[in-house]
Structure I
Amino acid sequence: MRALLLLLLMMGPALGNTLTLPGEARFGDDRRAVRFTFLCSENAGPQVTGVLGVELAIPRHDTLRPHFDFDAFEGPDARAGRRTHLESQAGGAAARMQSQVSGSLGAGDDAPFVFGLYAARRGEVARLGELSRLLAPLTLGQAQLGWTQWQPRGAAIEARLAVSAADAARLRSLLAPCFPR
């Protein structure tokens, strides 16, 4: 799994279909636009396992670095612990998940730090099921996703995504092949 995550972090969205949606984040008095990227890649034969994932990109992360420990999450072997809390809801459907994530410095003029949560489509049945249950409400219509990123010591980054009905349809099309049947 570590090799898979390393490959994902190195190649990013090139491994599958993706959809990036704008959200907002809060860290103390700091408010900023963030990006949520959803991905689903195929099981391409016996040697290539597909991945279901969601990423949170924090632009200009260096301005938060004095107060948030991004280093604790950097790399596929990051060991910051289960400091990520996610919640999704749409109408009466809701799901929650507590997880460990890894992160990397993203490419781009806005120098983002990208937190990533991934599940292999083979070999990680429990994690794939848990991530699928979290993301499923986002495919039902107007929905919300909350991502709270706690650090080892100090305040958390709280990010929110509002999913429109049109975005829900796009997410359904993207993510459905990765949801367990």
Structure II
Amino acid sequence: MPTQRKFDLVAELSEKMERSQLAVVADYRGFNVADLSALRAKLRENGAELVVAKNTLLRLAARNTGKEGLEPNLEGPTAVVFAYDDVAKVAKVLLDASKVTARPFKVKGGLLGFSPLQADGLDAVTKLPSREQALASIVGGVAAPVSGVVGVLNAAISNIAYVVQARIDQLQPAGE
């Protein structure tokens, strides 16, 4: 029989899945409490969080949010990392965490948005531009044509001023 606590947990997990840009499912065996606490702190600094939950509750939350792509990875002890901001930084933190411990943080898979992510796909995510880099690229792409138009308009106005000045010089007698 489902309890109110389980309903609340599914609602909370659904909300986290809905907000996340990246969800990574991993096997956390081999991590002790201190390692998990340190990893959670690093993830929090980078706009993410690690949640350990029952697979059945995670499946229900995935179905509620339309992210059924997580379901094949929900076997055995499961931790899910939800990244809300910069997915590249979070992926790097997870890769670094898997190298630090005696037994690696084994990534089972995940979702980038609604697209499935294979276990080895975390490397590709680290190569994505950061949020700041993407915004700078967009602003640069918008600003370049605008500055070109301003330059052309400025040149046209300058040319008109030169033509008017030349005509004034031509109409004035040489001695004045």
Structure III
Amino acid sequence: MADLGQLIYNWAFAIYDAARDSNKLNDITNEAADIVRALKVNKEYLNVLNSYDIENKVKYEFIDQAFGSYNPLIVNAIKLASKQHTVKYITMILNKFVELSNEKLNIKYGTIFTTSPISSQEIKKFEDKLSSDLHAEVHLVNQIMPDLIAGVRIKVEDYLIDNSIEGQLNKIKKSIN
């Protein structure tokens, strides 16, 4: 079998290429992310789909029952992966597809670290500001970081904003040295 990374990339790119041509890239990307979340919760499902003891026809029925309401492109990719016994990698394949799609759609994901939860309105303000600064659509999730000494820390890919007390102290420390 080919290198695993190459296999995942090839499958992801094939899905991406077909989705891009269908002009529904954003919708298909969102559906792929939903499927990944569902599969992470139901890990045994992939073992069933990867089984050599179950006929493909039965597997396809399982796939249709679970994901029949999703775009046929994604459903058929899962069926083909099941048939070729690469379905055990489908979450990695779909994650890579989402990554490729987000790059094309100019969507970036990040984390806003705080000492306590913040409201969705506050997160939205940070997203709007970062979207403007980074010239991309930014989506943030709030992660609690109890050892943060006041302020916020935001990480979007390689972009880091550290407006915490610790971050300010580190800046002062670097300027002194």
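A value of 14.0, 39 for Rg and Dmax of the Cα atoms in Å, for residues 74-145 alone, calculated from one of I, II, III, originates in structure I. Match the computed value 20.5, 69 of Rg and Dmax of the Cα atoms in Å to one of the structures I, II, III, and report its label. Corresponding structure: III.
Only the coordinates and a few stated rules stand behind these numbers; no lab work does. Treat the numbers as computed from the prediction; the structure is a model and nothing was measured.
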